[in-house]
Every structure is written in C-alpha cells, then in structure tokens.
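Next up: some structures, all given as structure tokens.
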Structure P
Amino acid sequence: MSTTTAGAFPGARQTAEGMMYNGALFQAVIDKCEGCARVRDFEGTQYCSSYPMPASKWSLGNCNFSTHTRVVQTAQGKVNPLKASKRAAKGKGR
C-alpha cells in the first residue's frame, strides 16, 4: 500500500477495493462520469472528488454532482385561469 500527499487526495492510500481517503472507501468512476470536472486521477485510476460511490449516484438517473450534464426543467406550474384567459385574449400564447 502506498501513500501520496500530492493531488486532490492528500493522505489517501490505494487498497484492493479502491482508494481509502478520510475513512471512506472511494470506488473508481464509471463511464457516465467521463467529462465531469470532479473526476481526479490517483495512482492511475480515476475517482470522484465529491462522492465515494459514483455508480450508486447514477443508478436512479443523473448524478446530482455531475458538471457535464444539464437538467432540463420545464416551467410547469399552476396556471391562474384568469391570467391565462387575458393572455389568450391579447394573443400572447406560450
């Protein structure tokens, strides 16, 4: 086991399961993490600097820490029927 103080993970050490850093076992990033600004290299393997288990962050959809994906949100909300009818009368549709 080697220890390094350079880079994004000072004091981290490589183990058979992954990288041990501050008491947490970090697993290597997955292919969906490619292009993210949070990915750091440690002894030839890439790890996420924000979350120790990147695969679990992507299991339910997009990772909320990713810097390379955009969340498309629609502006759907409650529409006031009175305002909607006034907009329609003026010809200002959405």
Structure Q
Amino acid sequence: MASKKKILKKIQILITNQFDSPEDAFNFFDKKGSGKLSKTEIVNLLKQAEINGFIRGFVSTKLIEGYDKDGDGLISWKEFKKAVAEIKD
C-alpha cells in the first residue's frame, strides 16, 4: 500500500498541476455544488490523483476522519483548505 506521504504528494501534484488554485480544485470536484465534498467526490479526486483503486475507499474514509472537523461526514471548503495547507508543509 502506498504510504500516507506518497498519497498526499500525489494529491498535491494534482492540485498544483491541474488547477490554478486549491479553490478551483475544490469547485471542480464538488460536482453537486453543495460547498462540501462527499466521499464519492473525494474518491473521484483520488482517482484523478492516480491513487490505486484498491485503496481509494480506505483513503477517502481516512481523509474524512482526519479533516472533517464539524462531524458531518463531508469536507467543507474550510476543511479542504486546511488539508491542502498541511499537505504543502
């Protein structure tokens, strides 16, 4: 299984290379326009970041557990922005 560091690096590369800003990336993957990313939308982000299909579900669950501060099971723009800032560090 890919390490957490490798997974986060792939996400960073996707956001940096494919989008003008993290906000553009968030809006692209927020297909419903709800202002929050669902697990399905996060899985799509991971797919675009070339995260192996076998672990996408597991990784998406862990990302939600780690960054969903309001406990609604979704990632808001504020939570996403914080995650991206941590990935860059």
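No value in this document is a laboratory result; all are computed from the given coordinates. Predicted model only: the values in this text are computed from it and were never measured. Cβ atoms are built from the backbone, for glycine too; each structure is taken alone.
Which structure, out of P, Q, was helix-only ellipticity at 222 nm (-39500 (n - 2.57) for each DSSP H run of 4 or more, over all residues; to 500) calculated from, if the result is -21000? Only structure Q yields this read-out. Source structure of the calculated read-out (relative contact order in percent (Cα under 8 Å, 6 or more apart), 30) within P, Q: Q.
Can you tell which of P, Q yields 0.95 when FRET efficiency 1/(1 + (r/R0)^6) of positions 47 and 79 (r between Cβ atoms, R0 = 35 Å, to 0.05) is derived from it?
Numbers: P: 0.15; Q: 0.95.
That value comes from structure Q.
Given that Kirkwood radius over Cα pairs in Å, derived from a single structure, equals 12.8, which label among P, Q identifies that structure? Of the options listed, only Q reproduces it.
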